[in-house]
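The structures considered in this document are given below.
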Structure P
Amino acid sequence: MAEGKKRFKARINGKNYVIVGDSTPEHMKAVVKLVNQQLDEIKEMLPTISDERAAILLAVNAVSDQLYKAAELKETKQENEHSNKTE
């Protein structure tokens with residue numbers, strides 16, 4: 001295991017996983033809770049969806065949100081740089 005990496009045991013969608021990373025246990029607990037909540041929401045909206053398809057849909061939603069946030073951050077940085085140049 002890489003230097004500084006931690007092992008975190010998680011139960012997602014009724015299955016046990018070991019996640020390796022450098023996040024805090026509190027952060028990973030929040031991540032696991034949110035993943036389980038979002039999987040439950042997907043399954044409630046689409047009761048016949050398979051676990052695999054629900055996980056893929058969750059991943060697509062997460063990456064989409066990440067891209068929107070990255071674009072917002074980039075725009076904010078550009079606005080700040082422009083604002084700093086005009087002062």
Structure Q
Amino acid sequence: MEDKKVLLDHIDKIHTTEMGIARIKKNLKLDTEDVVAYCKDRVMDNNCSIYRRGKNWYCEVDHMRITINAYSYTIITAHIVE
């Protein structure tokens with residue numbers, strides 16, 4: 001539970017790059033313009049499982065995994081998981 005609290009305490013720092021936006025949209029088949037807000041909403045979902053492994057946070061919810069760098073809070077990628 002500690003991992004989840006640390007990430008949620010810094011939710012305002014989460015961002016991504018232009019390339020990240022394109023990658024996330026493609027991988028999740030999204031049609032939204034605000035990819036960061038979409039990812040933040042998923043991370044804040046009560047059912048989201050958040051854990052840290054090495055330099056990254058992993059957030060799993062609704063059959064997707066969002067990867068966030070633990071130091072810069074940059075959303076690196078997101079994928080559908082089976």
Structure R
Amino acid sequence: MSNKMTLEQLEQQVAQLPPHEQLKLVAHISEQLINLALVATTQENNKEGAKSRLAKVDAWLAECDKVAELWEGEFDSAADLRRIRDEG
């Protein structure tokens with residue numbers, strides 16, 4: 001025996017409610033749908049944001065690789081930073 005109702009059966013049940021109870025039901029259903037939409041939107045934005053951040057990181061790393069290829073000889077970044085700090 002199933003407790004499931006058809007849409008028509010549910011509409012008949014809702015029609016028996018007083019108008020203010022029907023409004024409460026509509027508000028409740030609307031709130032649930034809004035929350036579902038917000039969750040879906042947030043998940044999509046998180047996916048798009050992560051893709052965008054990864055693309056930016058990839059571009060930045062590619063630029064770093066280009067600069068590294070231009071460098072000749074050995075270098076010590078810590079020493080370079082100390083020198084720049086001392087000069088300033």
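In terms of percent of Cα pairs over 17 Å apart, for residues 22-69 alone, the structure with the greatest value among P, Q, R is R.
Determine which structure produced the value 5.2 for distance in nm of label points 7 Å out along Cα→Cβ at positions 14 and 62, calculated from the coordinates; the candidates are P, Q, R. Of the structures listed, the value fits R. Structures P, Q, R were shown, and Cα Rg over 2.2 N^0.38 Å at 1.50 was computed from P.
A value of -10500 for helix-only ellipticity at 222 nm (-39500 (n - 2.57) for each DSSP H run of 4 or more, over all residues; to 500), calculated from one of P, Q, R, originates in structure Q.
Each value in this text was obtained by applying a stated rule to the coordinates, not by laboratory testing. Here the structure is a predicted model, which is why all the values come from computation and not from measurement. Cβ atoms are built from the backbone, for glycine too; each structure is taken alone.
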